[in-house]
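Each structure below is given as structure tokens.
What follows draws every value from the coordinates through simple rules; no lab data is involved. Every value quoted in this text rests on a predicted model; they were computed, and no experiment measured them. Cβ atoms are built from the backbone, for glycine too; each structure is taken alone.
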Structure I
Amino acid sequence: MFAARRKALLEAMGKGVLIISASPTFIRNNDVEHEYRQHSDLYYLTGFDEPDSVLVLSTEHAEHRAVLFLRPRDPDRETWDGPRLGIERAPAQLAIDAAFNISELDQRLPSYLENVKRVHYRIGVDRRFDDRFLAALDVVRMRARRGGEYPSEIVDPGVLLHEMRLKKTPAEIDVMRRAAVITREAHLAAMRVARPGRFEYEVEAELLRTFRAHGSERPAYGSIVGAGPNATILHYRKNDRRLEEGDLLLIDAGAEFGYYASDVTRTFPVSGTFSKPQREIYELVLKAQLAAIDAVKPGATIETVHDHTVSVLVDGLLELGLVSGDRQQVIDQGDYKKFYMHRTSHWLGMDVHDVGRYHQDGAPRPLEPGFVLTVEPGLYISPQAEVDPAYRGIGVRIEDDILVTPDGSQNLTFDVPKSVGELESILAAR
């Protein structure tokens, strides 16, 4: 699979060289590092997850179309940090043409850039590696004085690579389905433990336990567990409030599996039943989400999906008296944004906010089969909002992961309960 991806990318590149460096490691404190995760682009092309590595793809080199620079085996360090693939095993294991010690990169990289006009490299992501790449370019420029070419074009590799990643293959979709199944189990487990008197962090701990218990390497992003007024904070992270009677609990959490993300949000009453105002807001958000999901199909755009969301939400806000005035004016002037301030969708894949352009030729790009996007409307009424006090402090978001299919769409997370009846039934059975 990884070799096929490299082959397709090399064919799309034409003449040129592509360089991708591994994600750097970061110190958490003293000599302890943050958990490491490989750069998604490098993993997508190799399946290799070790740091201190660089991939070079070339259509210009006579023998080496795919070369990896990586760490050598080191028994002493492997005792501390775990086994390494090593230089000798890398070519056969990864189906690449050659492997070299990462310490030889500065010496060898210029030779892959000689007589090359175009280099695919993203400047600015890792400034430390930028220095090494630019130093290699300087070496090639100096050599070119004796004859030969040196790179005169530096192209963002995402122009080609991220378009490949945007359209998911059946194998990738299968992995994303598995991430969705794990995420479903985690949300159900969270619903079972979320009772008045518990703390948000206890619910978060149950999410993390369930992710790992089902084989997820890590959460796809930091879990949001916001109770009561915290549900009105879009990127709430502290997760330390006590759950109280009458609270809604908003959980935005997804598992990562095989380097692919799931992204799901559910909102439910910790006491087991929605109050009348909570139910009104919840059912309005759910109605908007279902309308938006119905709008996902080939040829539609993320903008049209968002427009369907806004249309339903504005009608409901007007009916509830949370906004007033002419309907179209409320939409055009953005009066609804004080309660719904984000977009409805983003791409989903190896990264939770995945790569790929949202616009082409200055216009929203049409959806195509194989694209995966979130659909996540919400309403967030702060405790200080100038509205009927019954609605203050209510935050609701409902989010699912939607695959675009040839004849419409498929909800990858359809079986994470979200209707009022389903939620109240599950909560009653705790």
Structure II
Amino acid sequence: MAVRVNGEPTGAKLPRGPHRLSDEEVAGDQRRRLVEAMVRLAGEKGYAATTVADVIVMAQVSRKTFYEHFADRKDLLLAAFDTTSPAAFEEIRLVAQRTGGPARQLEALMRRLAKLARESPGTIAVSTIEVAAVDPDGVQRRERLIDAFGQLIDQCLGAKGERKALSPTLARALAGGTYRTLDAQLRLGHSAELTVIAAQLARWTRSHHPMPAALIAAQEQTPAPWRWLGGDGLLGGRAPGTLILVPDGYEAPREVRSKSFVHHSNRERILDAVAQLTSAHGYGELTAVAIAERADISERAFLTHFKNKDDAFRAAVEVGHMKAQAVVERAKSGAPDWRTGVRNSVGAFFEFLASEPYFTRLAFVDAPLAGPKMVKRVHEQADAYARLMLDGAPQRRRPPAITPLATVQGMFELAFHQAAQNQIPKLSAFSREASYLALAPYLGATDAAELVMG
């Protein structure tokens, strides 16, 4: 599948033998093929698993040629983003501008973005997930792209008014949710459905407009913590990174230090070590030796629990999501009605993430970079949260079928944003707008705003 550059599909490799191209034209062709190879490989196997050898084989250039153009893999990944993602965004921006009316503008830009996704899945993968591997340069590029897309959505919705149609937080959630939803469909093998999904994403986005001015103005006010969580709501100690949290000086009595107790304790120490090391150094630097050292156990003890560092990494991500989903389920089940349950479950989810900074970074920044299987699992987790939070909705309104998944993908975007900015404890302040994100398609903008501000 061809990579698109400046809105046009690129061609194949230059022919061998004599030709009349200048050195600059030859160099340009080599660079183009290297960029195309990185985009395609990052989409198929992930940046972490892509080597320079993989790139030069696909691009059909020598290793020497690679290093004449790029300093390393990271340099090439950034060039791949810079070549493809801004050009794709400019294409959808122009399409929206040429279309009349907010509804038609949104539909046009969503259709064009879906078309680009079908033609170059790697471009969506690089824009949504893979470029974040180059921290902070890649993260900053991605943040600017999502900000620009959020502003474009806001402009489409507010085409007939002067004030902003959306708060910056909601605009980011809608923009990131759109990109993530398209990436999820591609990773899960649903590319043939993208045309239908594009129309649904446009309807989902419009359902949040008009966002009441009072809710936009209230975005700087931190909501009160949910009372059932206790204190300030930020409890911690339930997800990898803080699982083994114990009072200073605590030591288990000798009579309870059975093999089972030690086995359980060691496993929690390993999961904590995985989350803490990943938060500090990234998934790419994680090793079994470092995990064992951080957990203060032997490598042999580590291997009694996990086959390798990837096995431990996957377990840490799963345990964290299992704990978070239990909190979400508890919050919703204790509510008197569906709408209150959604509000409470969204608030509980964001307070959980705010209280578990190691897991939040592990799950929303590093897990998606750990290869295609893990990215697919991240998208499956989004579907699990969607069912827990939004199943049982009243039938008075019938939002598009993509609504639950796109909503949770928007929440994942907010979690990524705060984790990437090292502002995870402030996530709990997003619960009001995240609840509006979830409820507006079902209740309407006015009723949803009244509920989340009440």
Structure III
Amino acid sequence: MISPISPALRWPLALTLAFLGACSDQTTAPLAPGEPNEAIIEPNVVANTNDSGIGSLRWTLSWTTGGETIRFDPSLAGQTIALDSVIYVKKPVTIEGPAGAGITIDARAKSRVFRVDVPATFTLRNLAITGGNPGSSAGGAIYSDASVTIENVVVHGNAGAAGNVIWTNTNVTLVNSTVSGNTTSPGTFGAGVAAVSGDTVALINSTVANNPDGGVSSPISTGLLILRNSLLSNNGGENCTAYAPAPTITRDGKNISDDDTCGGPTQIMIGDPEIGPLANNGGPTKTHALLAGSPAIDAGSSCTVTVDQRYTPRDTKCDIGAFEFADFTTVTMTIDPSVSVNQSSGSAVLTGTVQCSRTETLSLAVQLVQQQKAGKGTTTVDAANVVPVDCSTTPRPWTASMVLTSGSFQVGSATATAQTVSAQPWVTPSSATREVKLYWGRK
């Protein structure tokens, strides 16, 4: 038997049923703009390019405990984080942009980019650091009380006191990185403060160029400047800034500078490195390409860095600087199938064509070999020559006189070869071989 509902309970029950009925007809209200609503924010992964807030680089850094590698959501590759204030780094972490397109961090001249105060090394990788300007203070891009490692990074378009844009109290190491186009802001620091400065400054396969107030330096008497397969050019007349006392300079591999402040001609290659403007040449960050003709091509030694700033593989004999030249000149050559033999002298004239992907001056080493019957056996008659050629983008003829020191060529078949010699390092070696027919020409 069902008990009747007492009058005292009927009114509250009616209200409850009405409320539940109303809720069943409503949809869930959307989250406010800027709140995470679909994907869960992953630890140590930057989810957006906002200056602050959940998922931003600044927010992600705040949740680190030390030792983490902070990466970026793949959808952010190639994008820019525009800052309103400096980013403080208080844990020893690595910030790594995507290798394919990188990430740009732009302080928009409102502050420096990074202020680092950590107990161990802080690492930046695959990033463009730009727009830093702390006014009269040093370290326009990075000011650090800890060691800093910079890999596959470009630091450009920053300003700091007397041109100083990377400054550490300890050590800074640049590997496959470029420091370019950083300028002076009004400040209290004296002349001679360089774009990159620290207790120990190490450049490994890196490029420091076009910084009008100086290149690299180690600012205290116990400081050390290490140059290894690196390139310095057009840095306000002083690629390696002199101090009193000057820093100790260690030179490893091969280095090139367009002045003698980093050493004399027995210590460093001195001359124009012939680099292009800072540009997008592929990879995560901008680079200064080596131009065809650069003395930095294939000039490195003790090459332990296997890729360049763009992650282009390096040759066993690497190029100097952050860029590995890959735009090699290709050579295509032909050998004509018929070879004229002088009946009087027995010498031959070998001909063909040569074509290059860009204008070059080189030589061809050519050889003509003929097997001839000699009684019951055979003998070999051969001649060689080296002919200079002006190679262009259209096929050009070449001619080589094949004069024998003994014997003579005869009508019949022979083997002809040609190969490039005396070419520049940026010319890809080429060769050709073919069977030819010798015929009697003039007497």
Kindly point out which one of I, II, III the value 23.3 was derived from, the read-out being Kirkwood radius over Cα pairs in Å. II
Could you tell me which structure in I, II, III was used to calculate relative contact order in percent (Cα under 8 Å, 6 or more apart) as 13? I
Determine which structure produced the value 1.08 for Rg/Rh (Cα atoms, Kirkwood Rh), for residues 107-322 alone, calculated from the coordinates; the candidates are I, II, III. II
Re helix-only ellipticity at 222 nm (-39500 (n - 2.57) for each DSSP H run of 4 or more, over all residues; to 500): value -1500 computed from one entry in I, II, III; matching entry is structure III
On distance in nm of label points 7 Å out along Cα→Cβ at positions 171 and 347, which of the structures labelled I, II, III is highest? III
State the single structure among I, II, III that was used to calculate distance in nm of label points 7 Å out along Cα→Cβ at positions 371 and 403, giving 2.9. III
For distance in nm of label points 7 Å out along Cα→Cβ at positions 123 and 419, the calculated result is 5.6, so let me know which of I, II, III that is. I
